[in-house]
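**Student:** The structures come next, written out as structure tokens.
None of the figures in this text is laboratory data; all of them are computed from the coordinates on show. Since the model is a prediction, treat every value here as computed from it, not as a measurement. Cβ atoms are built from the backbone, for glycine too; each structure is taken alone.
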Structure 1
Amino acid sequence: MKKSAGIYIHIPFCRSKCPYCDFYSHAGNEEQLSGYTAVLTEKISEAAKKYELCADSLYFGGGTPGLLGAERLCGLIGAVRDSFGIADGSEVTVEVNPCCNTDFELLRRGGANRISIGVQSANDNELKMLGRQHDRKTAAECIRAVANGGFDNISLDLMLGIPFQTKGSLRRSVDFCAESGASHISAYLLKIEEVTVFHKKGDSLPLPDEDEAAELYEELCALMKEYGYEHYEISNFCKKGFEGRHNLKYWHDEEYLGIGPSAHSFINGKRFYYPRNMKRFYADEVIDDGTGGDEEEFIMLGLRLSEGITKDSFYLRFGRELPEKYIKRARVFTDSGLVRITEGGFALTEKGFLVSNSLIAEIIG
């Protein structure tokens, strides 16, 4: 009997590198795209012989997976189905950028049922500063094309704390996403990574300070509530029943297998990953990242979710009661409105999400 697990496929190609991006990606021509697809197909088959898994979620991330085109992506979905098996009702997600020319109808027929679009902003001045190749009109056209292709599960990405952003411009972006009919919206605070162009620009970037960024996050949460989206994870909002099931595997500390350069895995209590290097991936070099899945990791990841940590989920995972020490440490932050205690456990509030890293560190101890 095969175990259920999420499968992540990394597609490391983009038309150009955005100045804020730290993900592993580079430009690729048609020959490289086809060659990489062929190698991935082989790696999928090899991995299935090593791990007795059945995919209950499949996620194509990048980079820009849409650059492969629908035919290649359908082939990869078929490779996963043939090698691992894909459980009935599984979520199959493909990330695309608004300017990608993708045959969404073919992709839907090939087995994809969820599309994640990197909109980032609906304000053209912000998009230009972010180095994006699309504008608001292009994003709207892409969303319509996805819906016309037969997808009713559409996730849109937004960015917070970006240059020139105000509460007003944020509202315009949220209005755009909600009115487009998106079932899911992810909104991530911009983090300046060392190897990016934004990092080199330093203080010349017109970025909001910490307090202003916090106000933008609070405004986002209020707007999402107005539109009827559930705030189920620090950076993620959805219409009822449209949570991102693949990413929930990460936050529930469940098993997943990653294939592709920079892709991470958690299988049989072990964490490992491929280096951020195409040649080393082709050579099948895998780096051991130690063990995982202990109670502290389970709590750390679970506190990213609005449901937090429950006694039932802890018992189901570890076969013992949730230690009182965690509840005691969490209770310290209830008066300040950062944590809420329930009969079944504890969770961070939206206010607590803003300082989640320090809160989680205090609760874990």
Structure 2
Amino acid sequence: MKRKICVVITARPSYSRIKTALKAINEHPRLELQLVVAGSALLDRYGNAVDYIEKDGFIVNARVFNILEGENLMAAAKTTGIGIIELASVFNNLKPEIVVTIADRFETIATAIAASYMNIPLAHIQGGEVTGNIDEKVRHSITKLADYHLVASEDAKERVLKMGELQENVFNTGCPSIDLAAEVKNEEQLGFDPFDKYGGVGIRFNINKDYLVVMQHPVTTEHRYARRHVEQTLNAIKDLGIPTCWFWPNVDAGADGTSKGIRAFREHNDIDHIHFFKNMEPNDFLRLLKNSRGLIGNSSVGIRECSYLGVPVVNIGSRQNRRMRGDNVIDVDYNSQQIKDAIISWMNTDKVKSSEVYGGGNAGANIAEVLANVKLIHHKTIAY
């Protein structure tokens, strides 16, 4: 019989971090994929990632609507609680043999808690990393709940082992999002018109000339300052006047402040060189990044995929603190002048070298093999 693997996707970024693993699980002769989509991945306001998931041919076995509006700390906590309740029912119906949770967003711990209390073996992808906000607490908590650790780098593997996890249950599979980057790395042209394909708001510009990409999310531990933070970036981009593709933030505490800051800035300033998007298919987004002059903001895509693609990144603030990175990243504070200076520095520099710090493009297949062959664990042991 095939081993049932239940993967829970809770947000837009999670899909790109698991897509190639989903494909490998689907195609593995000894595995059966059960796919659950939850949280903001179901909401149009955040790009309706489920549409792209189904377009790619994956069958969604269950949908969990658990997001509470508010984009504040209380809403995040209650959203997590609702997720635990709803996912417990889903797991009871699907009866998976392994549940897979992805990365470190606040919704992912709901998956981990529900599976753990139901004695379902839990696999965690991208554990062992460090950052500068609530995600780090979530990530390390999931590590202690998880039975199998599918990490993305040697640095992360060593950290998970230091946390007391058994060597035989920790695997450096690489990061599945690098698999997608590998697919587009050698493509010389963008290959699509983002304005025609994805709509969005703002002026259209010549996408075949120099342009920037901005993706800036609120920092949950600094959520009160989200609007102030994004205004610094908006001022920098406005002053530079370089055509820019700007993406809306994730559903985190402070996202309302980020969104209000963007809307107010658009109303009071003449920014005729910025186009705003909700979401893109993962491969298209990576093509857009690869053909850009650089990424500005605080998304982990700048640390992971952009390092592999050799795309310059201006990383703003504390959200990615201490996360392993390649030579493509310049770190700056929430300061418009620092942001401008860093962008200009990259604009005057040749393209940076590619780095394989997060893998070389075969993580999805590696993950499927681990899930097919590991011994099922219902009561984990901690190494001492």
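**Student:** Compare distance in nm of label points 7 Å out along Cα→Cβ at positions 64 and 320 across structures 1, 2 and report the one with the greatest value.
**Tutor:** 1
**Student:** With distance in nm of label points 7 Å out along Cα→Cβ at positions 88 and 184 coming out at 2.2, pick the structure among 1, 2 it was computed from.
**Tutor:** On the way: 1: 2.2; 2: 4.0.
Value 2.2 for distance in nm of label points 7 Å out along Cα→Cβ at positions 88 and 184 corresponds to 1 out of 1, 2.
**Student:** Separate question: For structures 1, 2, calculate relative contact order in percent (Cα under 8 Å, 6 or more apart) and state which one comes out highest.
**Tutor:** Largest calculated value belongs to 2.
**Student:** Now a separate question. Output the label of whichever structure in 1, 2 has the greatest value of distance in nm of label points 7 Å out along Cα→Cβ at positions 24 and 328.
**Tutor:** On the way: 1: 4.3; 2: 2.0.
Answer by largest value of distance in nm of label points 7 Å out along Cα→Cβ at positions 24 and 328: 1.
**Student:** With Rg and Dmax of the Cα atoms in Å, for residues 264-351 alone derived from the coordinates and found to be 17.4, 54, which of 1, 2 does the value describe?
**Tutor:** Working through the options, I get structure 1.
**Student:** Ranked on mean count of other Cβ atoms within 10 Å over residues 16-23, which label among 1, 2 comes first with the largest value?
**Tutor:** The structure with the largest value is 2.
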